[in-house]
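**Student:** Next up: the structures, one after another.
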Structure 1
Amino acid sequence: MRKMNWYRLSPEEQAAIPKGVRLSEIDARLDVLQVERLALLKAMRPTPAASIEAVIANLMVASRLIFEEDEPEAHGLITRAARDLAAFCGK
């Protein structure tokens, strides 16, 4: 992708490259997943947790929605908090 400057090519130029159609499909799917991920994060915010188990579950979901590669510090903090809470509760 770097060699061909994939992201600088027009959709027509990308389609002309072998396997370009498949890469375009992957890019489109990643865009959809990003929108879904952000919607899930937003939906989680307004609902208060009714128990410690719910807090742990929310943290586990958040750890899956925040990519470690993009936000290593936040991801580590969230997973550690979920693990610590579970340990305090004997889960």
Structure 2
Amino acid sequence: MSLKDKYAIVGIGYTLQGRVADRTSLSFHVEACANAIADAGLRKEDIDGLICYRVFPPASNEAFVTPYLVAQHLGLSPTYLSQDAN
């Protein structure tokens, strides 16, 4: 069975919530994505797109978290990147 040209949500990733000492916004994004990939039973090579939800204002010592930055830290090379917000 091929998923080519189809959409699927296949994994859920979560992290601790709130202010956690020594954690950055990027670290939460990367952890949540890594958990979702693991939950789905996928490998990094299986990921062809990445959509991150919303831009949260960074702390004064952080850069904005972008889908490209998250993909880079996960070691992904997706062909599609997007950021969504409602």
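Only the coordinates and a few stated rules stand behind these numbers; no lab work does. Quantities reported herein were computed from a predicted structural model and do not represent experimental measurements. Cβ atoms are built from the backbone, for glycine too; each structure is taken alone.
**Student:** Comparing structures 1, 2 by volume of the Cα convex hull per residue in Å³, which one has the largest value? Write out the running numbers ahead of the final one.
**Tutor:** Values: 1: 120; 2: 112.
Once volume of the Cα convex hull per residue in Å³ is worked out for each structure, 1 has the highest.
**Student:** Mean count of other Cβ atoms within 10 Å over residues 15-22 computed as 11.4: which structure among 1, 2? Mind dumping the intermediate values first?
**Tutor:** Working: 1: 11.4; 2: 7.9.
Attributed to the structure labelled 1.
**Student:** I have 19 for relative contact order in percent (Cα under 8 Å, 6 or more apart), calculated from one of the structures 1, 2. Which structure is it?
**Tutor:** Details: 1: 19; 2: 29.
Checking each candidate, the match is 1.
**Student:** Figure out for me which of the structures 1, 2 the number -22500 belongs to, where helix-only ellipticity at 222 nm (-39500 (n - 2.57) for each DSSP H run of 4 or more, over all residues; to 500) was derived from the coordinates. Could the numbers behind the result be given before it?
**Tutor:** Working: 1: -22500; 2: -8500.
Attributed to the structure labelled 1.
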